[in-house]
Structure 1
Amino acid sequence: MATYICRVIDKSGKEKKRTIEADSQDRVQQILKAEGVTVLSVDVGSAFDKELKLGNFKKAKKIDTRDLSVFCRQFVSVLRAGVSVIMALDMLAEQTESKTLKETLVKVRDSVEKGDSLAAAMRKEKGVFPGILINMIEAGEASGSLEIALERMSTYFEKDAKLKSMVKSALTYPVVLICVAIAVFVVMLVVVIPSFMGMFAELDTDMPAFTMAIVNLSNLLIKRWYIFIGAIAIVVGLFMFYRSTSLGVHQLAALSIKMPLFGKLNTKSASARFARNFSTLIAAGMPMIEAIEITANTMDNILFREELLNLRDQVSLGSSISGFMKNSKLFPPMLYHMIGIGEETGNLEEMLDGCAAYYEEEVEITTANLSKLMEPVIIILMAGIVGVLIVAIFQPMMKLYDSIG
């Protein structure tokens, strides 16, 4: 997304300068129009403007997906009881346990009291509420079906939280085990190896070359530990810089869907999210082009995000969704075949719901299988690390026994 520098006049008549990230100038105009301000100018900003924005303003805390699900569910219940939106916001602010959500709801209530719509008030709290929620509420207010929109978003956030949790657990488990294996290796080098080497030094026997290599590594780690810390810091710093560049973002995104074991999991997760988000927006009566754009901006993987933005442009020119996806090579065959059936029969929403349910189940099965597969692999890795050190310890002992014999 590009950065835009905007000059506007707010409702109090004051001229202000705004920095907004969006896909196009038209989208910036829509956002500012929804906020009820007068637009003086919209210019494309530079990378420096973006960095300045990030450096000078505190990043808004995002609300946990599960908290958003509970918020939407409770909002629906209160509204169906005949409570006004302002009073509902008051009640929800009092009972929520999330400090960020509590503070934000108070600000939203104040904005609604001053005459803003609920969607416009939520949009003012930049970075707090996800765009899909704001757009769904805006569509619900326009069509008079706010309760239905909130109920759909509650279901969406519940499923999205479950999906994220499964993927996160699948990725976290091997990382934790690898960290444990590294910790065991370091402890053995720093504590175990020196104690055994002290005993062998007293026997005044020649050490095998492999054992001496491990001993030298142990001594280097003990006496020059700062070299390892510095090397790790440099590697981490270079990686963070790399992932902040456009090339790095795209290459890491490509790696995440091509790497063994985890590639299929990430593709299925992205497919499930696309189908669920797109279905939710279409069910709310949102125009197809806008629904695709909003769905694109909810994707974590930049390759899927850019491909869906390309899809938006092609659909606006008359192309079919399934036809574009078939030529894309990013999306699995079942997804575009089901969408194709939905386009032909007029049941696109139903087909998308079916795809979302299927891929969410696939993510759950793949996650369980990955956990079962990774456990013996990591155990073998740890056994190999410990085995190498044991061999280094026992080699001089066997040599000593042979010399005594």
Structure 2
Amino acid sequence: MATALNSELSTSKTHLDAFTELEKSMPGHDLPTIARLRRAAIARFGELGFPGERDEDWKFTNVGPIVRTPMRYDNGLSPCVECGSLPHGVQVLSLKEGLNRFSELIESHLGQYADFKQHPFVALNTAFWRDGLFIYIPPGAVVEPITVVWSTEHQSDIPALYYRRLLIVVGTEAQFTLVEDYHGIPQTHYLTNAVTEIVLGERALVDHYKIQHESPNAYHLATTQVVAPYKSNFSTHYFGMGGELVRNEVRVKFTGSHAEATVNGLYLARGTQHMDNHTVIDHAMPHCASHELYKGILDDKARGVFNGKIFVRLDAQKTDAKQTNQTLLLSDDATINTKPQLEIYADDVKCTHGATVGQLDEQQLFYLRSRGIGADQARSLLTYAFANDIVSRIQVPSLRQKLERTLLEANHLPKLEEGE
């Protein structure tokens, strides 16, 4: 259901005006703590404003098209949740319902990790969301994949602005697999502003996947913030295929020792798409390990950005961190700005990073051509192999097969039969 606003959601001032108007239209809607959180967030956005060229983290991503586009705030549809039989104690609720039933639990976590004080789009999300999803996994539970599907509605002439909010709290020694799926109606113009907070318990294991195939005319700005305590294990795989302008952030903070995180991603862009991937892994505690691999495939006049930072704090001894970024350019007009970073304050660590940018290997192309494979098919096979290195790591068979078929179709290769 759309909420009409007298001013367009474009400049910083009109966002502040829109928040005031929205508050007036929904008096007493929030618990006092949530109301205070919203006001703090919009006040901070008023101080930050939109990021510009002088903001190093946004140096290669111009948000001007977003700022200049008049938009209407839209509560949007609630996410569709797909899951099997859930163990006793597992809760999958709208945030509104969750705040009624588990207010203390949600209030202690919501907005406490995704930092609205430093990130303007997180601040806007924290101020404007009206509903979302809350998932609670009790201690020791083992939960098969839960898929959360965020979709868009048919739209008017004015693009819609959707705020998506997801809070996941996972108990001690629990195991949980989550799939986030963002998609929109083709050719529609809208903005998705999404914030996901994932809080692990000690010795918990979470396997997370995010599929982003928004409309080619859409904007997608998203932050995933993860808290990983003692001996927890978190892995995430991101697959970006849609959107005109995309900024996907993944931030992991180790809050206990002997924890581990895997942060992988694959993004495909063509035409004039712009895809920005920003990752921060904060080694705040000793004896933690992180592994990161991001791959990009850019064609036509597409632009890519990778900014990956590994931050090792003073007391985080025995850190083991590896980061790799690889980009395949299929066109002379495609461009990538890559910036892997290590910021290390401890002295007993093993940290490596690297970035490679290039085109398809001519020797591999020659080998395939010499075996009777046509030039276009040889190019497609090598591109598929480059991308499938990430897809093959998916631990959910149905999702892995779905993405493999998507890659095959994108490269005009024969599709897999069911079960292959």
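Just so you know, all these numbers are worked out from the coordinates, no wet-lab data involved. Quantities reported herein were computed from a predicted structural model and do not represent experimental measurements. Cβ atoms are built from the backbone, for glycine too; each structure is taken alone.
When log10 I(q)/I(0) by the Debye sum over Cα atoms at q = 0.16 Å⁻¹, for residues 153-216 alone is computed across structures 1, 2, the figure -0.69 traces back to 1. 1, 2: which one has distance in nm of label points 7 Å out along Cα→Cβ at positions 41 and 233, as calculated, at 3.3? Clearly, the read-out refers to 2.
Quick check: 14 is what I get for relative contact order in percent (Cα under 8 Å, 6 or more apart), calculated from one of 1, 2. Which structure matches? Checking each candidate, the match is 1. Taking FRET efficiency 1/(1 + (r/R0)^6) of positions 289 and 393 (r between Cβ atoms, R0 = 25 Å, to 0.05) as the criterion, the largest value within structures 1, 2 is that of 2.
When mean count of other Cβ atoms within 10 Å over residues 161-168 is worked out for each of 1, 2, structure 2 gives the greatest result.
Could you figure out which one of 1, 2 the value 1.00 for FRET efficiency 1/(1 + (r/R0)^6) of positions 65 and 361 (r between Cβ atoms, R0 = 41 Å, to 0.05) was computed from? Clearly, the read-out refers to 1. Rg/Rh (Cα atoms, Kirkwood Rh) computed as 1.11: which structure among 1, 2? Among 1, 2, the structure yielding 1.11 for Rg/Rh (Cα atoms, Kirkwood Rh) is 1.
If helix-only ellipticity at 222 nm (-39500 (n - 2.57) for each DSSP H run of 4 or more, over all residues; to 500) comes out at -25500 when worked out from the coordinates, which of 1, 2 was used? Label of the originating structure: 1.
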